[in-house]
1. Quick one: Cα extents along the principal axes in Å came out at 81, 55, 48 when computed from one of 1, 2, 3, so which one is it?
2. Assign the value 17.8, calculated as mean count of other Cβ atoms within 10 Å over residues 99-106, to the correct structure from 1, 2, 3.
3. Given a value of 25.4 for mean count of other Cβ atoms within 10 Å over residues 387-394, calculated from one of 1, 2, 3, which structure does it belong to?
Structure 1
Amino acid sequence: MSSNDYRAILKKYWGYDDFRGIQLDIINSITEGHDTLGLMPTGGGKSITFQVPALAQEGVCIVITPLIALMNDQVHHLREQGIRSAAINSDMPSSECIRILENAVFGAVKLLYISPERLSSEIFRAKLRHMKVSFICVDEAHCISQWGYDFRPSYLEIAQIRHELPDIPILALTATATPAVVNDIQEKLLFRKKNIFQMSFERTNLSYIVRDAADKAFQLIHILSHVDGSTIVYTRSRQRTKEYAQLLQETGISATFFHAGLDNDEKLKRQKAWQSGNIRVMVATNAFGMGIDKPDVRFVVHIDCPSSIEAYFQEAGRAGRDGKRAYAVLLFNEHDTQKLHKRIADSFPEKDYIRKVYDCLAYFYQVAVGDGYNAAFEFPIDKFCHTYGLFPVQVESALRILDRAGYIAFTEEQDHQARVMFTLERDDLYRLKGNTPEEDAVITALLRNYSGLFNDYSYIDEAFIASLTELNRMVVHNCLKLLAQKRIISFIPQKRTPFIRYQQRREESQYLSFPPAVYEKLRQRLEERIDAIVSYATNDSQCRSQQLLRYFGETRTHDCGHCDVCLSRKKEARHDIDTAKEQISMLVADKQRHSIKELYDIPLPTEVLKQALYELLAEEVVTNDDGQVFLTAS
């Protein structure tokens, strides 16, 4: 297909006339069969680079992403556009996975999103052999690199897929990667040849500001009271999102809060209110922002400092996607440095502590030594910590390390979709009487869009059913509850909970092994990343944009002219020029002629004196006659 064919697809489904930046270069590369790495900053339009070629080619594009919420969101939007897509994540039952995979085998899916944890499952591998795959897309590709800030061991399974599909090209995409990560991605994904397309990470319209803030609440209110525009305020804790939102509301600033613990309906309601402009400020954890397409965000303010420049750069980059002036403000003080270094100990507790958590899990679930292989349990972390006198932050870190070491699979708190199974036989449904029209519409939508409902539970999407039936989502939810009360269906509502699954038989904790690759090396990388972000926040002698760009390997950089460091330099320079103008005016106040050389004896830099003299001449305060300077006659 030609570039014009790709533009036609772009216009048909997304309404854009042409591609931006390196989008078309990436599309041409992957459709020509080349392994391709695309480096595009936040807001660069990564999804277009795999969605357009997926529609342009025969077969299914397999999209690997660790972000389940974003995965479900993209599938929902693609379906709304009439694009056949589906998602498989680590929480789905086998029956639902098989249904989706079989649809992909028979050509009913163009984009198949899958979480990395599902790649090694026997079901997926068996069905993969029968699929016609156009190409594989690895989103958030930095997760495959142990030098990245968000390493996921499950991403290493991608290389195994390449052995089964040796002729299928792979597209890797990320918004944040240092040179070391760029090389590691290509090596881990078995690129046949290095092939990188990279946009500059420079954002010329984005001003980076670091403000020394002893009282962060005061500084936040001061900033938002003196400037207008849609704003995201990032904090690290759910409780602080609520506290800061209430504080802003009390001062008359329209605000709400967002974090992963809110239910989906509430999240969607708040997101829409903010995106439409009815709410000005969204106070959020980093759970907010992925896939949020709001171009007119004028401010991103960090109350708490992220643990890495990569994370900060990605979050800050959500400001100013419309190309207009925007600001990324980091409120920082000496206590932040202490908190950041404490995160190292919290993220990598002592190995004996990790062994203790492993033993407590076994006591909690009554798993004997030698048992437990593949057993899965819901994980009520608050109850667990209360039972054994532990703290959630260190427990979650210990579980992640046990996950990386291969002992358990720890699925952090995520959405677990609603599930439905019919308790009546199919023939009995047709003899039902007394249902409301809404209930009948929901039953019809279930039967037409989900298979296997009479044999096992199937995950359902209440929002999708609402769109099919043209009912309000809450009406759909209430219908499902009422149908369950009538014993027509068994309905398990959507809920949020972490899960633990044993990947090996339980061992004696003294024999647990934590290799350097999952402990010491990752701890060292965290220390390096924290040192880098602290250096960025405390270095007020170098342009902020230049510091960020050089971190990502861009050496041909220049001062941006509008960060806090550059503005401070301009202010200092202005003060020096004004001082020089005063000195020159005093020198020529005797109404005598003075040589320019004499002016340059004033103890100030020559460039400053030249600029001062130029301004005095332009203002006609002094006159220059053949190298002689004197006061202009009034």
Structure 2
Amino acid sequence: MNFFDYFNFLNYNIVRRKLFRREVETAYYSNRKFNLPKLSLISVNDFRRDYPFKFYTEEDRNDFLKAFLKTADENKIILQAEKILQNKYNILGSGEICFGDKINWNYDYNGKYEWTQNFPWQVNFFDFPKGVDIKYTWELARFHQGITLGKAYLITGNEIYANKFLDIFTSFITSNSYCKGVNWVNSSEVSIRLLNVIFSFAFFIPSAKIDENIINSFIDFVLYHSAFIENNLEYTKKRGDEYLANLAALAAAGIVLKDSFYGKKLLNFARTGLEQEIRSEIHSDGVSYEQSVPFHSVILEIFYLGKIILKKAEIEVSEIFKEKLYKMFEVQSAYLRNDFSIPAIGDMISSRIINFNFEEDGNNFSYPMPVGAFLFKEGKFKKYSPAGTDELLYLFGSKAIEEYLSIKSAEESEISEGFEKGGHYIFKNKDIHLFIEAGEIGRQGVGAHGHNDIFSFDLFYKGKNIISDPGTYSYYADPELRNKLRSVKYHNTICIDNEFLSEFDGPFKIKEDLTRPKILDWVTNETEDILSAQHYAYTRFVDPVIVKRTFHFIKEKNIIKIKDEFLGGKEHKAFFNIYFHPDVTINKISENRFSVVNGEIEIALNFFSLSDYFVINLQDAEFSNKYGNLTTTKKLNIVIKEKFPAFILTEIFLNN
């Protein structure tokens, strides 16, 4: 950590937090209001006229509604909004739960557990029973429901939706004393809540319910949240999506408070921070150093929101920022398969930052691409949504769809891609999407949202999931399973002597990353793709072992060969697992050959080794297709015991 980072770490994580907590406690115990920055009074008319996140002016309101009704699914929006009116929610795949007449914001309705109303720095809010997940409660408090209610209000003009939003908004304020309870534990969650409330309010600007009292409550909400975030920044040695959410929220708050000194200070801090982080967190090829494919979507969303928010204050980001943001869209496009899903390599996200578009199953990760097409006037990003999405209207105004449609479409070639700085490689053609993880574990040795999955791979073939990563399940509901699912044994990669790649330090960090992956060969052309790499995690052994894995896609024959080589001098046990998607059926043809079927798609796997001890077992395994969901699947466990050097050859025969 350099001096600048160390100084900021002390300032944000120790000094400011300590002073802030003392001030909060003093205000609470002396029964007085927490000291907020002083602002000029805002009239209702001025608020309606000048609110910076308005989607349209009175002059172009009809154009906005016309464009909105062309892109939005009215029936689905109204159905979702009606459930919110009844306090019925489906959170993280929980199934529909009725919350009753009044929401308990400190209760996990899925795990049936209630948190105390204490200051988070006085009580361990993560000391809860197995099966309870704090994210279920946080997810509700992200205020995604405000966007849904706002859309329903936009479609119908019915004040019942404005009433419900204001009821939820008021309920949260009265039920969550400042800095007390589960919803003040995590500043990135506070940041996401603030962003959603700021954008939600834009829908209800025309409502007669937005009076002076509501406006004052809203401004207080922004001030309280901003003060919390800036005094509880998630500023760590290697920062990630949490700190980025802090910066985006402070930028949005700065826009709302733009006429004040405090607002200008927030804007300047957010601008500087976003510029710094895109340089340090994003490789030159556009891959995030988090090393999680799903989290790339979140980080991309935060950076493009940051750019758009700053633009509202007439602040332009640098050319470096724009170049890296464009590269991030290119990486996202490479991750996407033809059903708009992505490989579940690394931690899975629970939801978007702001759910602007209606997502039915949460597995459509194409949502950033229309924004990328609009920002960069890039036709090759349009294929994911030729007609555009209503998100474009919220972010860019009533003419956005018209401008989007004027962008000339361009075909993106189906060629294999290698992102060498980030260590992500994709073998692909019109039928195949083979993702290979060959980067470090994550955040340059911290761990974070990356898993112990060096050289793991994911095969999507002819629109079907075949070989898949077993996923994440949850961060908190089952700590033991959490660490299992991020361990080397739960990925499609090699383990030596049952030892971890990197030892864990809690549910998100690792103690040290010794893998130092090295790319030995990367070739892609019309006839073949070859990726050869090795890592050094096991050189810590008394008898050091180097693990080398080579992928070879022979295009004419439609065969993928994977050769695992183990370089050492003594006897070791080496094994790797191949996890299959739950839709797959595996049939044993012979001791070393298996048929793998998903619907009408069938492939064959063949294994070979010269080792005298060479065993292949078909076993049951856990599988999580998205956050909060857990089911079972099948895996092949391939084992050798041999004096090294040794090898295992895997052949995947794809039908034509």
Structure 3
Amino acid sequence: MAATPVRLAKRVRSGLIRRAVKVFPGILALRRLESSQSVAWELDRAAEKLRSSNRPSLGSHPEAERALAEGRYIRPRFVDHVDHIAPDDDVVFATVCTDKFAPGLEALVLGLTTLYPEMDNRFVVYHDGNLSPFVQKRLSGIYAGFEFELRDPQKYGVILGNSDNHKRIGALGYLTLEALEITDASYVVILDSDLLILGDISPLWTGDKIAAIPDVGQRPFGSVSRATGRAVINSGVLSFPRHELGKTAEIAEVLSRVSIETDPDIAKFADQKFWNLYLAGRDITLLPQNFNCIKNLVRLYFPDEIGDISVLHMTGPKPWFSFVHSSLLTENDRASYDQQKTELAPLFTLWNERYRRALAVNRIEMFEREQGAALDSLKNSAAGKPTVLIGNGPSLRDTDLTDFDGFHKVAFNWFVNHDGFDVVKPDDLVLPSHMLFGGWHTPNPELPKAYLDALLAHEHRPRLWTSYYFKPYLETIPELADYDLNYFLFENPLRRRIANTGMPGLDLRRPLTDANTGVLTVGVPLALHLGSETVVLTGCDSNYASARGSYFYSAASHKSASTDETELVKTWAPGGEGPFGYRVTAEALAERGVPLLDATVGGTLSMLNSIDGAGVRALR
């Protein structure tokens, strides 16, 4: 297809960017996020770690000699790929995804858009109902070109086997067949949602045949299928030019016999068995391993090739299992991740660095675009007033909150249970706790009914703040339609712990630092943004001996999950991360000339200057 002037311009721009990155490693990443380290450094470090690990030699695999003798041996091929051609507008990408794989899809599309900044292609995501509306909204925020299509994989009528692959993937994998019904594309590129894009993949939309890659993973070689007489291919990366789309009759014919195929090279796989049988009758081009390299292949046998790998396939336990919501993981998922996280550490680190860096750029840009004007309108709106940050400790029972009349008042989480809520009239009510919504990366966040009931029972309506992560959910709650909803950037996996950074996050427009309490994590940067020159704490007891009796209200009124008690006590013990957070935050504020004072009755925060009721009233 002839390229239009616009497409030619996109190719030229992409080519220039690619060459710039090749000559000056990391320049694109550094331009997009100044604190980033270079891509070349990432790859060099990963290769160095992989080379230093124990790995078998290519000739030591027990099946290699037999495969050679049978003429079924395919040696992996890598090339130094230097082209960089952005996809034309009519190239369509497709994948299958569930809530469990959503972080992988985020990483996949962020890798594509980092390589091809002008990319706005359709990206069709097939699912069987296990991709929640909330997760779909989040994905659409990261990439506007996503289209979500609900399909029933059972319609294919395949009989599944007992292999681990069949049990793990099941009929869901067959939804990739839906992509061949897209007939208005120049190419349909099918990608698994656990791929990390490291380099150019333009061979997937520049050839005139179906493109596929041999399946080489645990073994250092591929094999020829006895059933097809062709190389066994991995179905994680496939590309179909226009003339190979819409082959309904051919697909139906293969489906009619896919369940009875017993060739062990392909029968143990679910949808991959279909694709091997189907492609045996098509004209295909086999691309080198650069474009679908199983992580164990590079880990065990080809660490030096990582600099030229364009697609790293994160089969097996996924790096995002370290932060995905626990309800999405099976015991086998947890066990395999725990077992392999050390030996896979270099590649998991590479995935995390690429994903988190690109995600930070994407989320910061999106947050500024959607929330920047609201933050501008609130800038210095409390100037001239001290701010009180009202915790939820038991000391609130003995605290006269009228002492803080004339202050800008910020309350947190379950302060809705306070009998004097409508008397105190907090200006801002901050919901920083992810536990209040069900935890990070829950596919279906939900505030407890008891929380909404308590909030709505009050006549006073404060300005609400919560993590930008939960924005797609919060704005679906009709009861909150009349509230002023505001957001801050605090979410997994972007949040960093104050014990690691050694400093608080004080800029409300940037990802905030986890200081173990919302009072510090969000309250302090909020007070600074509003222009307060004095910050006072009250109800911040911070002396947990257990999770019980830690609030001014009864434990029966606390309807959301809490931090693990052992971890909670450890955090707030003398010398723990909790007291450390208060100390370094107070030091950072002092450098700005903003005192952080503690008016908590019986307060234990010895690193802060304490203040009594008379001192509080004097600050008005």
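The numbers here are math on the coordinates, done by the rules we state, and not lab data. Computed from a prediction, not measured in an experiment: that's the story for all the values here. Cβ atoms are built from the backbone, for glycine too; each structure is taken alone.
1. Corresponding structure: 2.
2. On the way: 1: 17.8; 2: 14.2; 3: 23.5.
This figure was derived from 1.
3. 3
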